[in-house]
Structure I
């Protein structure tokens, strides 16, 4: 029976020591508890100071438990505070990490935007270059067509001039031929005098007509046998 009692006392002592970890005020209960054990030992030796030292042991145990329960809150507040500090540091590190990642994302977005602008500028420059090249080719084509048109017009003018020259030559040849024929006709008819002209019914005869001759036009007015 005594053995069981001392086991229970040992368990109670362990519990009290555990409460001391929670709150330092549990030392008061521990002192009372140890004082009760001391009185129990003294009683076993016949030195009685308290009639019931077991109640002192129980009182020390209960006091330690009560103090632990009363002052456990500050301890609970202290532990989360430390954890809170650790959590705040972790949160700060996480915030810094997120901020760094956000900064990298923004930098990447900025670089991507700059690259996009450069590509857009290069595309617009290429389009502008193509437009200018197309305009240059169109201008060259226009000049070629204009040159071809002018050459065609020049060719037509030259052809028209050639045809006009040929026509003029033909007309000149026809005129000369006509004059020759008229000359032949004039020289082929001959009147000896105005009586012959009148007999032929050709009086008066004008200059250029067949049969006209100077000897028929005494006054030289271009009309023969007018009198």
Structure II
């Protein structure tokens, strides 16, 4: 009996010592080491890829898209549709930026796609105006009409064939912070008109904020909308 109790005590003691050692290694030393390396070598990414304005205030992340909408006429009405503030460059349509239904005092970023196939609502293999309401085709057609209407200016009408795919479709996450250079350029005349700027100024702004393919061959050229709008804000105040 005494031998059995002694063996049990030794096993318990060994287990407690192993628990203590592993807790210190995995719960203290390892997290501190990883955090220290991340802060030393990848400080920007480790802190969420934050973007700051000229005053040093954090205004967002370079990894997460934002909406640029006008204030609602009735903030308490959840059914009121948001309208884009057309003095700013607009991002891709987003199915990921939603409202927190649990605590409606705050907005909540929700990541998610439509989960609809590319031919959802297509008639004869093509998206037409006869597409059923609520389908992906219907959403794309409505988005395309809005892009044409919003970005057409006197003397510079937007043609349907000029509207790029990313202007009317959301990304897989719904939080894409970037748009294509083609979509950014489509908005140049509208931005210049709304902000009292020369088209050449805005065109240069887009060119300066266009990023090429990663390592020269991965991905596509892109424009970060938040960085572009920060530069636009600085330009309009200069």
Structure III
């Protein structure tokens, strides 16, 4: 793969135009947004979906990877509770299978049906099955997560189901600050949040950063998105 394109002059409108062009031949397209924890993947995905659906009837769906977290009870059984968020703590094969279904169950001449995807409850830090409906009218699905570009194990099945993957980059100090604040917002005290960010989260971030060159587009941290409305 060619080295991913990046430009400090890239604008949010450029991204909207590129996303629209992914939908061709009356088939559903899937756009991936990757990046390390705290890099802004969810913010970008939500802004994209809101702006694109502002064109008229909703035609873009948002399906985060986080719904494929293994539940805490299963992490305890596997002895992985202290590694929560690492690649092995997700159902990667299930995620890849859902992406394939989303691509195959839509297209010209097909009536289609609602595809239900799992969500993730941040307060509970648990996945919730059947939380996200993807309607047959959705022509573009935006999915975001850390490991979309990982080439190991079942994660290797994910990239082939994505039309493009964009990689979010952010100044490391700012990324860490945001991540600590997020952990505190959802219940961790400051010291515990910092320890988690410097330990488990940082190991995951290093792994994700190593996949950067497999992306189609790298988004600089200077890129500005419209405010949430």
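Just so it is clear, none of the values below were taken in a lab; they were calculated from the coordinates. Since the structure is predicted, the reported quantities are computational estimates derived from the model, not experimental observations.
A value of -29500 for helix-only ellipticity at 222 nm (-39500 (n - 2.57) for each DSSP H run of 4 or more, over all residues; to 500), calculated from one of I, II, III, originates in structure I.
When volume of the Cα convex hull per residue in Å³ is computed across structures I, II, III, the figure 279 traces back to I. State the single structure among I, II, III that was used to calculate relative contact order in percent (Cα under 8 Å, 6 or more apart), giving 17. That value comes from structure II.
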